[in-house]
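Structures follow.
Each reported figure results from applying straightforward, stated rules to the coordinates on display, with no laboratory input. Worth saying up front: this structure is predicted, and the values here are computed from it rather than measured. Cβ atoms are built from the backbone, for glycine too; each structure is taken alone.
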Structure P
């Protein structure tokens, strides 16, 4: 398979990210490093000068895989967690946090030597700028590591997942051919407070990548009270709370709900179903009422509609991380690495801003 077929031309989202990262490359650690897809992506990142890849796993095995497939490993770092010079430092920090939390850890070295935990500690303590995992492991392992090892955001009640989809070939696919979809992989039945937080945090994510005021749609089978089910009422309440959160934080975003998917995405449908005559822009962010709805929509858009997916980004953490599926393609891995790198740039800028205060 040629490199061009593995890595197609950049799209409307990734082209901008790759250009930015050439001047601000970030260190991305791949926890599941013993994977040919990861090796190819790492080599591509180096060739494009968009990031500094760090692969976790058995060094000899990874190097042999690269030789067998003629994959260049120049400027690609490979770390075996159990043999790393950083493991003692990470163990010490883990024990210090555990003592502060009033708990004991019997074997911290064994815990830190696990690749997902080691990768999360690298990101938490500045040895890497972002992490990607999941291509050779179960989602639960990834989420357990990042939730345990990476500091959460105080204002987010629970970690959740966000996907970025790109499909300029599809009609009514957002304003720019890009949709931010959430939560498609973590919280089975989010409550009102969680839904409101998901809406605001994903709206902030969309603003960062789109560079403009985003429109957030709180999806339902009902539009502005057309149905009186508990689910519709919950999405309506979540809309009101999300608007309050955004206003209190002085955030620029439009939040509408509860609304049906066609009202959110198709201006003509909105014109028929809504009383307002105001022109409406299609939604950029789709917030689903539960995990089933979000995950089903994601898979249909990806496998039936041909949308390119990136992520899922693990939201609600103070450091950028992403969990990818075991079926992930090289294109998705590369684009997700660029998104995580871009989030790391944002974190770095916010950190510097806080330091100046």
Structure Q
């Protein structure tokens, strides 16, 4: 083994440190380690191993010098290796750095169903007039759905509502059904509340009928009821005039014409002037200049008496409004079945 003079050991240290300073990655560091510190071929390792072949009187001085060289170089090697590791971590962090001041990636948000949007607008329109929301059961007694609304079992008006009946096996129970309208809840409200009454009843209703562009087996309805002393047909018209302007625009005109509903007298169909042709006649209004939007009327005295109200003192009005019907008119939809087909292409327009 080559024994370097003590002076040459210092030159070796300087050379090793200079080469180490040029190392910029792990591969170069490993090559440096093999060159200077590896067993068998490392230059500094060889200088240490040469200590065994040196004369005894020179071994002490040489040993101190070569060991100091090895310690200094190993410390430099360790420091460089740690520095490279820190730089590698910093580079990784920098590449994956997140700027928390940037806006987050947008996520698609769900929207309200067009029926729900329309229903909320309708409720808001009537709440502006002091009406409160009341809800009732969707599975209803025949007693509330028909009989208490002046439609006894043998009444021909029952044919106006195709009904889903519910089997009740308990003896003595009245027939049950899926409510065909939200009107039964006006009876429930009046049974538990003395006048004045101002409520609107939103909810789903069910009809056992074939579906087409204008009919669905399930629909959403809002029932309107007001009972107090001195309420007249003019109050009903004023209320519905406000509703029509709120839903279809401030220049809408309202027309009432006589119609029949068993639980009101007189009964009326309510229409607004066509907002497309302005009354000239078009396909939407079927040439009449008017678009029917709901049925209404003055609460029949017998319905008031049936819940314990004095019909000589109190009068009231009621209206039943199809939410899908209003939504179709507002948005120009010509097929009611679109609402519940769950076609995203249709729903995302709202």
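Points to keep in mind about this one:
- Of structures P, Q, the largest value of volume of the Cα convex hull per residue in Å³, for residues 135-302 alone belongs to Q.
- Origin of the value -14500, where helix-only ellipticity at 222 nm (-39500 (n - 2.57) for each DSSP H run of 4 or more, over all residues; to 500) was derived from one of P, Q: P
- Of the structures P, Q, the one that 136, 59, 39 was derived from, the read-out being Cα extents along the principal axes in Å: Q
- Which of P, Q yields 17.1 [mean count of other Cβ atoms within 10 Å over residues 87-94, calculated]: P
- With mean count of other Cβ atoms within 10 Å over residues 23-30 derived as 13.4, matching label from P, Q: Q
- Taking relative contact order in percent (Cα under 8 Å, 6 or more apart) as the criterion, the top-ranked structure out of P, Q is P, with the highest value.
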